[in-house]
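Next come the structures, one after another.
Please treat every number below as a calculation from the coordinates, not as lab data. Here the structure is a predicted model, which means the values were calculated and not measured. Cβ atoms are built from the backbone, for glycine too; each structure is taken alone.
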Structure 1
Amino acid sequence: MSYLMEIKETVQQVAEAIAAVLKVEVEIIDTEHNRIGGTPSVLSLGRKQQWGYVNEHVIKTRQHFVLTNPGSHTICQVCELKNNCYCKVGIFCPINYEDKCIGIINLMGFDTHQQRTLLENTEKYMEFLVHMASLLSSKVAEHKTLKTLLCTKKQLEVIVNALHEGIIAVDENCRITCINKKGARMLGVIPSEVIGQPITNFFPEFDITGGNSKGPQIVQVFVDNKKISLLCSIYPIISRGKIIGAVQTFQDYKVAHKQAYKLTANNYIMYTFDDIIGTSKVMMEAKEKARQAAQGFFTILIEGESGTGKELFARAIHNESPFREGPFVPINCSAIPESLLESELFGYEPGAFTGARAGGKPGKFELADGGTLFLDEIGEFPLHLQAKLLRVLEDRVVERVGGTKPRPINARIIAATNRNLFKMVESGEFRADLYYRLSTIPISIPALRERKEDIPVLLEYLLNKYVKMMKKKVKGFTSDAINLLINYPWPGNVRELENTVEYAVCFTNDEWISINNLPQRIQKYHAKLSEKEVDLKSKKLQVERETILELLEKYGTSVEGKNKIAQVLGISRATLYRKIKKLGLNTSSR
């Protein structure tokens, strides 16, 4: 659609005004020769001009033009109406906008009277047309600006309504001028009904007198006679040093807290069972059991020594479970002081204790709602809190510290321990009912020394990881180093193995990592192992020497005697002679 077509009504009004003032025929066309406006006699000729050679000239040059001899002018030589034009005179004025012609205002005379009027007043009429063309150009600009503003307004409405937080805009008198759909739902209002109301009707403490942004801060408001906590921020709008309004954003504090936790707790790290390195039988059995358990809603207990990868298993279970879309919230029960563990896990209400936040705080159970809560080192869980934990597992509700209202939760519980919980139950350190509730599905992670066939694969994986990270040109391990690493007992399991590879890659300057590049504790283990082998070999030779001496004394040193000794030892006579020589036994006197 052309610019002039978009303001068609205005174009027609201008055409009628020109005709009323000048008493001539008027035609206003766009660059496609469409008649957008004009006098009745002109519009009766059709919607579109059939011949427009003069118009093409004006559009191209963007200059006004006066045609005094239609049909005989050089421009008219290619026209089908040559020497037979229905127009006796024409004045053409371009309508220019943004350095281009967007249309033309034509004054035409169809009879002798109109011809004489136009020719006698050409300059005056042209000046008037220039003003009218400028008016239309301004109207086009105005329409385009309005169209852009409307489009921008619609875009802003879509953007604002797509946000996951409430937004309210107010004027300089703190009266609401706009509220998005999310904000209206949170406050339980209809947007059209709150426009013009003071924002203090909903946020009594709202204030922008200082002209500074505020927040985020926790604000308590009433919605349907129910008090809720919102996290609010206020952004004043200032023009020429004067506050002309403000925008307030707000969202449910509980939801905001969850989102913040997800961003800061490494929940974006996605692990699957394919990330768990190991093809040994015991590891494949553990992964298959965990994969099957992930599909249900049961509580899982992961048992294994420190460093075996219990959290890695927990994350893999989470990401292949029905709770995968929810958060993964880990908590190390041994890393948090016993005095803080209860409030950290179950949350607390406002004023529950000295220093408690005004709006209270949700605990890890609430943050894990819809996802998975990973209770690491559950064996360190205080005995006096185990009853409260058991209630959460059985009733699926949590009660904050200082609160009386049960809060329902829907979270998968995965616990992990490096201790023998069953023995702790027998010794009274752990509640039996909690143990059986936690161990609905027990999964045992094998120690690294129990799956030595996985060590070469882990070494290759970890070597590639740290070679890329440190940009080293290390190709691998020497055979002696690999044999040592396979036979090392690995008390720290995979975690210790990873630290060892990282250390070796960091401190080696060769293409191959040798025993000398390994940490000192592993080199000392190798030295002790070598000493034991030497001692064992020495003892073996001593026993062998004493045995042969006893047999020589019994059977003698003759050929027949040595044949008998070889027969007793199950070796050849030649082998016996070599051993006698090697052990330094002098048999010449025997």
Structure 2
Amino acid sequence: MFYNNLIYFLVAIFAFSTSTAPGTPALPPYLALPLFLLLLFSFARISARMYGRVLHGSSRRYFAAEKKLSLLAVFLFGGMVYLLDLKYYLQPLSLGGRLPILVNAAGLGVFFLLLAIMWTRARPAYEAVFHRSYTTAGFVLSNIKSNLPIVLPWLLLSLAFDLLAILPLPRFQEIMDSPWGDLVVFMVFVIFLALFFPPLVRWLWGCRPMPPGPLRERIEAFCRRQNFRAPIYFWPLFEGQVLTAGIMGILPGFRYLLVTPALLATLNEEELDSVLAHEIGHVKKMHLVLYVLLFLGFSILAGSLAELLPVLILGSDMFYRLLDWFGSSPEVLFGALSGLVLLVVMLLYFRFLFGWFIRNFERQADLFVFRAQGTARPLISAFEKIAALSGDIRDQKSWHHFGIGERIDFLARCEQDPSLIRRHDRKVYLCLGCYFLVILATVLAVRQVDTARLLAGYETRYTEAVLRHKVREEPGNSRWLQLLGDLLQGREMERKAMEAYEKALRLSPMNADLNNNLAWLLLTARDPALRDPRRALTLARTAAMLKEKGYILDTLATAFWANGLMEDAILTELKAIRLDPDNRAYYQAQIDKFRSATWEQDSG
């Protein structure tokens, strides 16, 4: 279940951290809160019904119900984030934006709330299946501690960097803003995983050391023969009834070998050695380090894609059509599309690429049994027992492991043809080499793209979309209509600009700049049908009466000239020179133009 839960939490963290808090929520609080509570209540009812069906069932049915409800929790959380604007209501927790981790932690807390509701309803079924008694609070706390290691690295590192960001440490800020900043974050992440994470997880999972005795001595002797040393701990996973083992930790001295009591009770000595050989194989093949590098690879790919997304989205006609269809804020839609694209990439990456490597790493670890024992027969026997006792799961497959039947078949083929072992290793290492080359090529290719220049080309169109949304959002605010008119006039979309100015003028008839800008458009429009010098003169006189500035007097002078009032035009430009001497050259050029041609000649 660990890998499935990893995906669930990754999706929840990603969805929340990439969402943006809108200026105003789509639903007012008096509607959002009841809907939020209704979702929680509905989820509780569904959870109770599903677990009620497995009350006297098998562990397999219990895990199947947990998987379905976990997926439903992810979808409900996504609805809370994007439809109920969860981040908007949690944003005040950031202390004015100084500690964003508090908001993200609160968002993750809401996801844990959904899971806690599921675990509360799961307790009776769990007790019946695994024959263990819990209080409700104890069971929920146990599940939180089991899943907390998935999110702890992100929470603790985010908190550390947020705290460092608000401290007066200019040197640290310079490092983080430099090209080496991402590498620094990654190195801190690796150090945390190597030194602090394993003992923390061991404590959270309630692992306890295997007591001294013949069994421990035998396991330690086998590990020494493989040149491997690590403390051995009992792993109480699902009351220790799951037949499994694991290795945790990258560095010797901070690495632990975990074994469930059920596995020790089920396998004979040779079979147990073969399972231990599998776990040791993960260490010998450096899989734990490679997992970290694969996470780094995703961060690099996601970061590169995030640089290109603004260009791809804002340059797409579909983005602006979606704005018209949904009538949403451009910022919200852009954030939602960006988050959706990155979310899909993340799911594809972990489900298929990361999953492919995990499956083949597991196969490499299986094959280490040939080096440790010379044969795969004990491991095949162990797999047959595990499959039968776990609910006949021999043919059951998952995205992160080959099915037990597939693993047995491959081991049997390797018994017949040992060259398959080398060929599998070559395949894995060749694919790793290609993977790292693709990562490097992606980084180099993205750096060749001048995203700033490309974005500048889409800036005007995006600004227009923002202003149009503001107009819809605040139809009584003439400021947005005026800005929209100015933008459209600058893009030579004169008829639309005039419509915007006219609407704005009806809302604010005594706005000097609005009167001035519309007058200028009526005088200078490229389309002769839009010109109206008489009305322009009226608007320009109103503007000059309200605000006596050089640029407004220039519009009035041009309107006088357009109406054949040459003397008034020149006198008005001279007055503009006195008010705005810095632009004398322009105003003088206007006077020269008035004297040398008529408005009709100049406009023609």
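The maximum of distance in nm of label points 7 Å out along Cα→Cβ at positions 31 and 503 over structures 1, 2, that is, the highest value, falls on 1.
Quick one: Rg and Dmax of the Cα atoms in Å came out at 34.2, 114 when computed from one of 1, 2, so which one is it? Source structure for this number: 2. Hey, FRET efficiency 1/(1 + (r/R0)^6) of positions 279 and 399 (r between Cβ atoms, R0 = 35 Å, to 0.05) derived from one of 1, 2 reads 0.15; which structure? Going label by label, the one that fits is 1.
Here helix-only ellipticity at 222 nm (-39500 (n - 2.57) for each DSSP H run of 4 or more, over all residues; to 500) was calculated and came to -25000; which of the structures 1, 2 was it taken from? Checking each candidate, the match is 2.
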